[in-house]
Structure P
Amino acid sequence: MSTTALPEEVIPALSEGQRLVYTFTAPSKTMADLRRNASWWIPWLLISIVSVAFSFALDKRIGWSQVMETQIQSNPKTVEKMEKMPPDQREKVMKIQATSARVMGYASPVTILLGLVIVSGILLGVFNFGFGAKLRFDQMMAISAYSWLISIVNTLLMILVMFLVEADQFDIRNPVASNPGYFVPSSMPFLKTLLGAFDIFTIWQIFVIAIGVSQLSKVKKGTAFATMFALLFLVKLIAAGVASM
């Protein structure tokens, strides 16, 4: 007696617009579609556009010189160091820092791309060698790029805050009250930086990455999320140590 094989379920391909929307509303659908097409350049382009818009708004509303001044005033050790400089040397240092920050801000599409490559390479090594995920580099790039779309929400909020506060009150390192570190005074840099790990948008982002890794490999979502958060906490711990020096 012959049997007829049932056809495999055909999952309809998503359009790029659907992948972008589902990243926020149903990330598992976007991540599953990356198995079909691991393209990552459209989310990178969108993130870059918003990042350049942020730099432009910051340049016009706050000013890079003020940004640098705010950063200096938030660190007593830096203030002490700058006060020991002759006025002309201090002004020169401030100008160089402001110019460098402006250039980096407008060059953010390049730095974002480099960041995606570096982060994807590290995560690929962690999950492939640590958990046998067998992910491809282009898949990890796509997972990272789509997860970074979450940062657009945070960036837009930062632009909004920029126009609601006085120029000297805008802290570019932590302008939105999305993590406990926002409420810690600058006089406690270690704790402020460490608590920044518990940021709503960052946790959302690593959750999307965990979904992507689990969709395209045999790594469980909980394991992927725990691994991502452990890496994040380690990076923040190192950054907190540097900030307190």
Structure Q
Amino acid sequence: MSIDTTLNYSPNFDLKKRKNKVIKFIIFHYTGMKKESDSINKLIKFNSKVSSHYFIKKNGEILTLVPETYIAWHAGVSHWKKFKSINKYSIGIEISNSGHDYNYTKFTSEQIKSVLKLSKYLIKKYKIKYNFILGHSDISPERKIDPGEKFPWQYLSERNIGYWHTLNKKTLLKLRNQKISKLDKSYFLRNLSKIGYKKILTKKHNKLINMLTSAFQRRFRQELINGIIDKECLVISKNLANKLK
């Protein structure tokens, strides 16, 4: 199986090749720049210190920037389960979108078609697990918010890309904004750790907890991102953690 792409190589990658078995993750990003051309230029500019393996344009065209056998520079300081520095283990996919700083919009239907096609190709090639298909905000919740709450995670999971909870939306809405106990908040954080998010060793890290909760909401409760742990978040986290047993 192969996939048609346009070559537009970036010089920003580690020179040492890696073996296929090292690749465990797909990481999605948005570019967060006004102009698509500026985004591409930044990713291929010498010494910009940033790149990705693939770039998906608004018209759905897929660019290859870095060959998969090399480590691209897209994840930065990152963590998921026992893995750190996720660049080493991942394929990075940048999707053209102006992002939250510049009138964040929905991803185009052409882009989503390309995300589906490219993801299925990579999943089959590297045997990537469904819970290792992530956004930048999942692996770097203190620093990043992309690809954001408009990225169609549920739609993709219904097509065997990534994962989603199995809960009824009407039932969840009744739980939204319902306060929970301190003990339940601890259960929520424990569930997030089981899912793969960064483990918080002390409950005093309120700012980090807020960012971590917001990252979880951007992924699994996209209608409301407020960083507050409520009963809806708790129930979703439990459902997801149980799926991974």
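Work out which structure the value 18.0 belongs to, where mean count of other Cβ atoms within 10 Å over residues 56-63 was derived from one of P, Q.
Checking each candidate, the match is Q.
If we compute FRET efficiency 1/(1 + (r/R0)^6) of positions 152 and 224 (r between Cβ atoms, R0 = 25 Å, to 0.05) for structures P, Q, which one ends up with the highest value?
The maximum falls on structure Q.
Compute distance in nm of label points 7 Å out along Cα→Cβ at positions 40 and 120 for each of P, Q and report the one that scores greatest.
Largest calculated value belongs to Q.
Quick check on the output: -22500 is helix-only ellipticity at 222 nm (-39500 (n - 2.57) for each DSSP H run of 4 or more, over all residues; to 500), derived from one of P, Q. Which one produced it?
So the calculation was done on P.
Kindly point out which one of P, Q the value 0.90 was derived from, the read-out being FRET efficiency 1/(1 + (r/R0)^6) of positions 136 and 168 (r between Cβ atoms, R0 = 41 Å, to 0.05).
Q
Suppose distance in nm of label points 7 Å out along Cα→Cβ at positions 200 and 216 works out to 0.8; of P, Q, which structure was it derived from?
Label of the originating structure: Q.
Just checking, which of P, Q has the largest value of relative contact order in percent (Cα under 8 Å, 6 or more apart)?
Result for relative contact order in percent (Cα under 8 Å, 6 or more apart) over P, Q: largest is P.
The value 95, 33, 27 for Cα extents along the principal axes in Å was derived from one model only; which of P, Q is it?
Values: P: 95, 33, 27; Q: 52, 33, 33.
Comparing all candidates, it corresponds to P.
Quick check: 3.6 is what I get for distance in nm of label points 7 Å out along Cα→Cβ at positions 88 and 112, calculated from one of P, Q. Which structure matches?
Q
Here, each number is a calculation from the coordinates, and none is a lab measurement. Quick caveat: nothing in here was measured; it's all calculated off a predicted structure. Cβ atoms are built from the backbone, for glycine too; each structure is taken alone.
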